[in-house]
1. Assuming 79 is percent of Cα pairs over 12 Å apart, for residues 238-285 alone as calculated from a single structure, say which of 1, 2 it is.
2. Thinking of 1, 2, which structure, once mean count of other Cβ atoms within 10 Å over residues 134-141 is computed, gives back 26.0?
3. Once mean count of other Cβ atoms within 10 Å over residues 14-21 is calculated for every structure in 1, 2, which label goes with the largest value?
4. Among the shown structures 1, 2, from which was the value -11000 of helix-only ellipticity at 222 nm (-39500 (n - 2.57) for each DSSP H run of 4 or more, over all residues; to 500) calculated?
5. Matching task: 5.5 is the computed value of distance in nm of label points 7 Å out along Cα→Cβ at positions 326 and 398. Pick the structure from 1, 2.
6. Give the label, chosen from 1, 2, of the structure having the highest value of relative contact order in percent (Cα under 8 Å, 6 or more apart).
Structure 1
Amino acid sequence: MNKIQNFQQVARTELRKAALEIAEAGLQAIDTPSVVKNLIRLEGNALFIKEREYSLQGVERLFVVGVGKCALAAAGALEDILGEKIADGIVLDKRAGKLKRMRALQGDHPLPTERNRKATAEIIELLERATERDLVLFLVSGGGSTFLFQSETLTCLEEGAILKCLFDAGAAIQEINAIRKHLSLARGGHLAKYAYPARVLSLVFSDVPGNNLDFVASGPTFKDSSTMEDAQKILERYDVQAKCGLSEIPLLETPKEEKHFRNVENILFLSNETALQAMKEKAEELGFSPSVETAELTGDAEEVGEVIAKKLKEGALFVLLYGGETTVRVRHPGKGGRNLALGLSALRFLGEGELVFSFASDGLDNTEAAGALCDTMTREKAKEKGIKAQEYLEQNRSFEFFEETGDLVFMGPTGSNVSDLIIGLHG
């Protein structure tokens with residue numbers, strides 16, 4: 001089944017069709033259930049994860065805890081593999097669903113809610129039941145930071161206000177998650193602490209540029225190297241306290257005792273490199289010369305869009321591929337995400353035979369769309385409608401722009417999350 005829901009409607013040229021086929025190849029390669037079933041298997045009392053063997057001999061109970069946008073899909077596949085080996089488990093995802101051997105809880109994203117707090121409390125209660133005879137298997141993916149809200153001093157609305165200030169200022173995901181670690185009793189290694197003294201295997205689906213596992217979902221099972229002082233400096237850098245109107249922002253220290261992490265193994269289970277390799281192979285199959293430019297793309301979405309568009313002018317029949325996460329400076333209360341902003345910025349510089357498609361691998365670019373196709377056809381349609389890319393870009397109205405031109409690409413929640421993926425194509 002295709003991930004791109006409106007493939008036929010937007011594939012109005014051969015170049016567009018090629019871009020969509022390349023994107024589809026990347027999305028299929030990171031399909032969560034398929035990846036779990038390909039990389040995990042059970043043989044008697046031996047659990048194999050990415051070909052590494054883990055003995056279940058002597059394990060009294062196996063608990064599963066999943067958090068993030070891949071959690072539900074991953075847990076469903078894991079149930080098919082482990083079956084009755086699973087004693088109990090909780091999965092916290094944005095999507096609603098049912099599981100046979102685990103509790104599937106639904107959380108809210110992108111800002112924390114009381115529902116998130118209650119679900120996180122249930123996870124903590126489960127983990128505190130674990131003993132040294134048990135194994136806890138974590139499924140950690142992007143989105144988990146928002147779900148894992150657990151504070152004794154801040155309300156969910158207050159944390160939401162802090163996060164909004166950071167988002168609007170264009171703070172990097174590493175900076176935002178460094179703050180999050182010191183605002184919740186469920187991030188920055190806290191879940192590993194609650195699971196102690198059980199053995200912990202944490203499978204991480206990375207959506208963070210550079211695959212720094214301590215920043216994915218704010219590192220709930222990873223020993224945090226940052227301190228409250230580090231977090232405070234970031235808050236001061238963006239003048240968050242004053243902008244949010246809070247009298248104070250109470251920071252918490254993350255667990256530092258080595259014993260809580262002695263039995264913990266964090267495993268990079270999936271990243272955008274898998275998607276990029278599949279996209280590269282598809283581009284070659286279609287007759288292009290592809291290049292994976294970087295899997296660690298960062299920077300301002302407007303600036304990155306311009307750079308990619310201009311680089312397309314260096315040749316023909318080639319494809320530029322990128323993975324990562326840019327940022328957006330929010331100047332007006334418009335509608336759109338970083339992928340739509342990147343595409344709208346690139347549109348200003350695209351020539352004949354050139355196309356840019358930036359999309360969210362989770363299927364939702366802060367809107368119901370994953371991204372938009374950008375080419376000269378888009379610009380011609382905009383001219384007919386009397387709308388200008390520069391004006392909509394400055395007003396943070398990228399979604400509305402592409403809604404007008406009919407170039408939005410829809411996927412719905414994909415159940416995957418390995419950062420954003422960008423295709424630059426010159427036919």
Structure 2
Amino acid sequence: MADGIIKLLSLLEALRRGRMVRYSRPLEGNAAHMDRAEGLWWAYKFYFRPIEEPEPGSGLEEHFLCQYLDFSKPRPELAGFEEMASMTFSAAGDILVSPDLRPGTMGALWDGVADFLFGSDLAFANLETPVAPSCPPGFLPKSVMGPMALNSSPEVFDIIRGGAGGFALFSTANNHCLDQGEAGLRETLDFLDGRGCLHVGTARSPGEQDAVVMVERNGIKLAFLSWTFALNWKSLPEGKSYLANHLRLNRPDADLAPIARQVAAARAAGADAVVACLHWSLEFESWPRRNVVEMGHRIVELGVDVIVGNHPHGVQPIERHAYADEASGEAREGLILYALGDLITVRDGVLPNSHLGLLARVRIAKGRSGGRERVRIAGLELLPTYLFPRMRKGRCVDFRVLSLQRLVAESREGRNDPGLSRAQARDLPRLEALMHRLLSPALATDQGT
């Protein structure tokens with residue numbers, strides 16, 4: 001009953017806005033600070049129509065379409081760059097749980113993308129679901145009025161992780177990190193430690209929050225940060241702000257001093273490059289807001305080399321941001337992946353764009369140029385994915401992450417090897433078109449790592 005009322009009210013709100021309902025709006029998207037109108041807007045996007053048009057007058061689509069994302073050749077200021085070492089990392093999106101995701105449905109989970117995802121020196125993803133074994137599994141509520149209490153089982157986590165050669169690191173700062181409370185947050189970190197997985201973004205003490213999370217591969221040291229713009233309706237206990245790295249990143253006036261301190265600490269610890277995992281932007285939208293783009297620039301200019309964004313539950317564009325370092329005047333650049341979409345999720349009749357995800361593989365190279373040691377981004381590869389649940393009588397019997405481009409090619413040949421339903425097959429061309437609209441500058445390059 002309550003959901004029916006919410007649907008009706010959100011539809012009436014959309015009708016009131018007329019044609020502007022198709023476009024992104026300048027909102028924060030933070031559940032704890034939403035008014036009634038923003039809440040209805042969120043419900044409209046969830047129930048009826050994800051937003052595929054950027055803010056009017058923002059120029060964002062043209063901005064992203066003009067990006068040059070071929071990193072295979074050094075920038076002019078790195079002329080004569082002599083590469084000495086390199087490492088690649090694979091970045092993936094949000095991990096969400098569902099009753100449909102269980103050991104019996106995930107036997108072939110990674111078969112279609114394992115080489116790309118786990119064939120790099122390091123793979124990481126955003127663990128948006130706590131793993132607190134002492135608590136019962138929890139899923140996204142069927143009603144938007146229901147409480148958020150996500151929790152995964154160890155058995156499901158172990159399959160998602162992909163074994164010893166799978167994910168080595170998880171970002172844990174996100175709006176669901178307190179779904180099981182402080183105890184569940186701590187238990188999740190204990191569980192990850194027990195599985196030998198690195199984690200960043202939540203902590204059990206101030207010392208753990210301040211510790212630099214560093215991974216070294218092939219002589220290159222890569223530091224990781226993780227921050228979230230929201231904690232849903234939760235708040236950090238008084239005196240325990242260390243539990244989660246939380247800044248309202250969707251606000252233009254967000255104070256980035258805490259991130260700057262972490263970047264400085266990473267550099268002081270010897271990091272060759274810094275990756276920031278950011279939970280930000282607006283849910284169910286295909287473009288970041290203009291102020292989120294400006295926030296990305298500000299964070300890169302703190303000394304971050306790569307931003308990996310998540311939270312919208314859909315793919316957003318990619319940017320190469322060039323700037324002059326304030327301290328040295330040196331020309332620098334950063335790569336911003338605004339949103340990779342969901343890595344794993346099962347949606348039932350809503351959010352069609354959540355079937356489209358993105359895996360990114362980035363190569364970091366260290367070498368010499370002009371008599372100095374330098375580090376640069378030397379390659380970017382993308383693998384758009386299709387999140388495929390095979391349904392039978394309303395129940396998922398098989399869930400896989402597939403290559404969208406391979407799936408589209410097979411469909412054009414008249415093949416349907418995975419067994420897509422008619423509705424799923426009909427939606428493939430639309431998702432392919434959306435993928436090209438958002439990612440064409442990066443998909444047009446061939447940068448083997």
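Since every read-out is calculated from the coordinates, none of them should be taken as a lab result. Just so you know, these numbers come straight off a predicted model, no measurement behind them. Cβ atoms are built from the backbone, for glycine too; each structure is taken alone.
1. Numbers: 1: 79; 2: 73.
Computing percent of Cα pairs over 12 Å apart, for residues 238-285 alone on every structure in 1, 2 gives 79 only for 1.
2. Working: 1: 26.0; 2: 16.0.
For mean count of other Cβ atoms within 10 Å over residues 134-141, the value 26.0 is produced by structure 1.
3. On the way: 1: 19.4; 2: 12.4.
Structure 1 gives the largest value of mean count of other Cβ atoms within 10 Å over residues 14-21 among 1, 2.
4. Structure 1 accounts for this read-out.
5. Values: 1: 0.6; 2: 5.5.
Of the options listed, only 2 reproduces it.
6. Details: 1: 16; 2: 20.
Evaluating relative contact order in percent (Cα under 8 Å, 6 or more apart) on every structure, the highest lands on 2.
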